[in-house]
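Structures incoming, each one as structure tokens.
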Structure 1
Amino acid sequence: MRLFTALDISAETRAALLALLRELRPLARFQWSRPENLHITTKFIGDCSDLNALKTALRGVPRPGAITVRIGGLGWFPNPHSPRVLFAGMQTGPELEKLHRDTDAACAAIGIPGEEKKFNPHLTLARIKSPDGLREVRGRIAQLPGTEFGEFTARSFHLYESVPGPRGSQYVKLEEFPLL
């Protein structure tokens, strides 16, 4: 059972990103994210043997309040020269970082390893296994009139399970936790 916590994005933001994906998808054989799977990961958990203990720990995460998120800008991980991921960036206040730290601490308290990497919130749009089409995608991105995809306010975060399937993973929402 592969688990993670995440914020959902608004329907309007999802629609704007879907329009972008429709434009870019034919240009390259990347592993494109399914629009219904777009989310902002706050903590990758991985396997967990005690789901009830995890849910209890997550219910105890301090509530930072509503989190306003603006999705905009496109980038490449780990770098633009040899990218493995195309992502949409975001701007948000300190509440998202606090939610990440507090979720990480709650998970660590029940034996789930803490994050080793610096928290870098983003929306993964594609995973790049081969550079075929990369030049075309870059060219199309350079022609876009803008890369602002919307702003929304999250009032809860969720525990998800990633279930492998023939068309890629499907994310199943297991529980919702209020931020207010």
Structure 2
Amino acid sequence: MAPRGVPEAHKERAPKKLGFAVITCSTSRSGGSGEPDISGETIVELMRERGHELTMRAVVPDEESRILEAVLGALKVADVVIITGGTGISRGDVTIEAVSKLFEKDLPGFGELFRYLSYERIGSPALLTRAAAGVRGGSVIFCLPGSPEAVRLAMESLIIPEAAHIVEHLRRG
């Protein structure tokens, strides 16, 4: 069912199957610690349940150059790039600062809506939530917190319902 006020016909032209790249930013997980990547697994599970394809998966440290390298690689093989982790407010959280340099156009509504949905669930700590989205070429890029609950919220409420619609707009030129 389409969100309020958006006719189903408006989304009919959208592709039914998209290629997803999933990048987890975590210094501890990228070092081979064996810690499970629950947020990355959640993204993969949810996108596959909706019939989409995983085209790339990576775990990189919270370092700007490594994040940019992974995202640029992902843009070559994916319609949707989702980065989880490294979005906090500590000095070492550089995902949004790194990735936003790649955006040709910013999608500020994603972060705004995500914080609103987070506020409904967790209250005032949502103030600390940083999330971003933008487009580059024919792909959409989403930066999510590393929390599995945050990932599930973003995927189920925003990304899965709108990713194909966004890509369809990008393909129109």
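Please treat every number below as a calculation from the coordinates, not as lab data. Here the structure is a predicted model, which is why all the values come from computation and not from measurement. Cβ atoms are built from the backbone, for glycine too; each structure is taken alone.
At-a-glance table
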quantity: Read-out distance in nm of label points 7 Å out along Cα→Cβ at positions 14 and 150, computed value 2.4, structure in 1, 2; calculated: 2
quantity: helix-only ellipticity at 222 nm (-39500 (n - 2.57) for each DSSP H run of 4 or more, over all residues; to 500) derived as -11500 - corresponding label from 1, 2; calculated: 2
quantity: If log10 I(q)/I(0) by the Debye sum over Cα atoms at q = 0.12, 0.13, 0.19 Å⁻¹ is computed and equals -0.59, -0.69, -1.33, the structure in 1, 2; calculated: 1
quantity: Given 0.5 for distance in nm of label points 7 Å out along Cα→Cβ at positions 22 and 54, calculated: source structure among 1, 2; calculated: 2
quantity: Relative contact order in percent (Cα under 8 Å, 6 or more apart) from the coordinates reads 25; which among 1, 2; calculated: 2
